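All of the numbers you see were taken from the coordinates with simple rules; none came from a lab. Every value quoted in this text rests on a predicted model; they were computed, and no experiment measured them.
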Structure P
Amino acid sequence: MKLLTVSEMIAAEKAANRSGWSYAQMMETAGKRTAEAIMARTPIQGASVLVLVGPGNNGGDGLVAGRYLAQAGADVAFYLYKPRDPHQDPNFARIQEMGLMAIEAGFDQRYRVLRTRLKMTDILIDALLGTGAARPITGELAALMKQARAGLEERRTFLAPAYPALTAVSDLPDTPSRPPRPLVVAVDCPSGLNCDTGALDPLTIPADLTVTFAAPKRGHFAFSGATTCGELIVADIGIDTALAEMAAVQTEVMTAVTAQAWLPKRPPDGHKGSFGWALIAAGSVNYWGAPVLAARGAYRAGAGLVTLAVPERIRPTVAAQLPEATYLAVPEQRRLGLESARLLLKQIDRYRALLIGPGLGEAGEFMELLCKEDGPAPGLPPLVVDADGLNWLARQRDWPRRLPPETILTPHPGEMARLMGVAQNTQTDRIALAQEMARAWGHILVLKGAYTVVAAANGRTHLIPFANPLLGVAGSGDVLAGIIVALLAQGMEKYEAAVLGAYLHGAAGELARAQLGDAGLLAAELANWLPQVRQKLMRL
């Protein structure tokens, strides 16, 4: 699934039109798909629908969607921001032929008809601006949207359940969730959202459901605009993905279908050797839990065997929590050092992947032997560097050349700023930032956060479609690093392992949120959802 800028979407539409799939056909399909998405989520028969119709193609999509809903039994009315000529606009002519109500804003004094209609509306369809919004909303359109927002709030207040006259003080609410009323549906994107930057006009009407066409746009995943999209649905409108204009786009959204296709195979005659041996060098006397979290992530992600290199002083405690792992006989007591690095290098050819960093502390001598100034130690397997490993790299001059090619780096925003050598990163376009730095450093970058971005040096990029506050907990990143090293150990290519690892981590968080809500997860619990994620993916 491609992730497009507005200009890339325009180019794709033009290419589709040149190839014989006309704008009229795309509009008809877009409107039909919007109606289908609505009908799949809420009863339509007898529902009161109001479509806010803009002057451009987005308004045309809304006209088509409203027509299909009317044919399905809804009571549909159209509120036109600007007049439309039925002789020039066949979609407007068709709703007139059907006898559907159409009100022009110019004839609605003080927006009385709009406010009256909103008082009875069950479904509001925002088809005013779509992806074309780039400037502040002013003038008549601003006045219309202010009235629409006020009317929506009035309708919601009317429909809100009344507080009971008798309330048991100690009881917790146990009411089933209901579809929002009125249901607000955005056609392509909420009007006022900049679909390149995510910038948001104050008058934007937040949607419960956004149906976008051909591919999601970058603004759907950029804050603060992402908060207004609600559930995001991508509708196929017939644009051939093989068109050069689509094929050239290197940025994609990771999907469940792709994740299922990439999952390492689990043959029935497999054993721990065939499922990969991973080595994790982590932990210090001040950070006992990080290696456990990383190893749990690795095992739950399918690694056959996980070996931990942890300081001797914490090894008994770590082993008590993770008896499934094996342990290198590290001589240092408080943190990994020079002797630990020598021991690791002597046995490194036994392992198919290496993770360095979680809870490592100030292990400069250890890192210096593995990641030398003139290049990495020979023989290192595919490498993941996380946490304190990243912090050590950030203090080194020309640190990218110390690593094997295509090392996977997993920084959170603070670590990213340190790697860049700045006090604080102020760039808001996370996709562009990840692409720029991956290219400059020559490594694979997993830029963590809401909608994690994975970028390779060649420009290939995936966005992970999860923004989950439940994952904002200490240790969550250790689990992610463990998942990625496990996928490498199972033989995945480096970039695919980074993308799939980030997806599995985010999907596990979604399953946890369904059970726990948006707070209260322990990082130690997160890995337990990974087998369930795999099970769900295999059912696709």
Structure Q
Amino acid sequence: MKIEKILLLSCVCWFCLKMQAQTLYVNGRVITVDSADRILEAVAVADGKILAVGSTAQVLTLQTPKSTIIDLAGKTMIPGFIDGHSHFLGLFSTPRVYLGSPPMGEMRDINDLVNALVRFQQERNLALDEWVLGFGYDQDQLTEGRHPTKKELDKAFPNTPVFILNINGHMGVANSAALHISGVDMLTPNPTGGAIEKDAQTGELTGLLQENAKALLAIPPETSLSLEKRLVALDEQQLLYASHGITTAQEGLTNLSNLKLLQEASNRQRLFIDIESLPAADYLEEVMADTSFVFGELKNHLKLAGAKLIADGSPQGKTAYFSEPYLTEVPGCDHGDCVGFPTIDQQQFNAFILKTFQQGIRPFVHCNGDATIDMYLQAIDYANARLGIATAEYRPVSIHSQFVRPDQLDRYYDLGVIPAFFSNHAFFWGDVHVRNLGVDRASFLSPLKSVRDRGIIATNHTDYPVTPVNQLFLLWTAINRETRSGQIIGADERLTVLEALRTVTINGAYQYHEEAIKGSIEPGKLADLVILSHDITQIDPSTLRHVEVLETIKQGKTIYNQLHH
């Protein structure tokens, strides 16, 4: 036993030695995600932190009469998942009906979509003048292979305003009543960074509103719920994330109302997973002016991690901004050289990055197309030239970076930019990208292997509610890169299981400047742990998406248990 204690010394938290082990997890497969990618057997936890990691025999030397011993019986333990990017409160607004297609939803054609809106209006007992809102339709998965039109919505809703938001969140379709109430007609000019689609033959509005054009609609403010009801809904949302093994989540575009809700929940000790909030750029001045908000400090499970700017749109929606044209027809574009468009100009981009660097606030910027990424890099260079700073200290994040070029990856390395990739695109829209962009560009989507080979630290994410928050499915897409049709897209960019796991654990911690306390199972770090149904290093990678989360532990306390859910 003395030999076992000596062997344990290199795997023990020295400043925790005065603590007594409260919980010992033994006889498992502990995938540590440490620098050596060790797989061990047991973990000791004390006061919410990892006290020791090692063999079962070693860890049992820390047992006291008060210790609880949990036999993992061969099950696998990994670090808690760290969400690289999602919208934790993305569905926290006015009630709306979900219009997704399989495998997430049931909409197969436009008729299904309209019928779902009708049922929603009836079930909610909405008055004829109340807005009917939908979310999540995917034009590429509907039988018709296109967006619905205002006329198709008008047939069921001649007098009721209706607006349905696309699955990518960057565009949607309004019916005639919604457009009329909002004062949008054939003479309304396109807003900066947005487009109102018109029929090429008649000039009549089709109902499709892209990017900033959505803001023209006079949709009423969020439904007024009591604070207590909003807090209960917040509890349920945390449990949803915890059920998928997520111990750190991102609220990726926070308005003032939701930021104040998160702050209230934090003050009331109602948060039980960590929330990394990114106030939207539109609210940055107001947030900075409020002294109750502090950037960069994790307190009571809440942190303002940085500020979020949306710089372009969706590649599958064909509003992402590219340096080379799309290969298929682009809605609202009446010429043959359609490259999408940015939602801001270079001067605005420069000003945003300069302001965040000056204030010590980290920029998180939505960039899908390579032309938008060029703008981001130029804005960083602009700020660097004026401030004389080391960009890497800020760890600026390029959210999605879906179609970054190899030369831009080299610039990422030089500037310390963290690409937050979105490998679920390979499955959900890989076939669509091949049609719209060609095989070469499509195959380089979310190039996780290329960044790893360059020594760039990258994360991976689901962009929930754009795709399911399931982290095992996300690992499956990073490892297999299989499309809906069963094709492999970008085979050279596939990761191994352990490489993929790092993108949603230790790399995620690095993205939030929290690698010293999270992201791996090592002594001294928070006891954020997940127990899985299978050993993900031992099964066929093609079956990875079927692995289940059995238990999620946040700082030593179980916050989700499949058996008691």
### Query
When relative contact order in percent (Cα under 8 Å, 6 or more apart) is calculated, the result is 12; to which of the structures P, Q does this value belong?
P
#### Entry: Given -8500 for helix-only ellipticity at 222 nm (-39500 (n - 2.57) for each DSSP H run of 4 or more, over all residues; to 500), calculated: source structure among P, Q
Q
### Message
Once Kirkwood radius over Cα pairs in Å, for residues 173-292 alone is calculated for all of P, Q, which comes out largest?
### Response
P
### Message
Quick check for you: by percent of Cα pairs over 34 Å apart, which of P, Q is greatest?
### Response
P
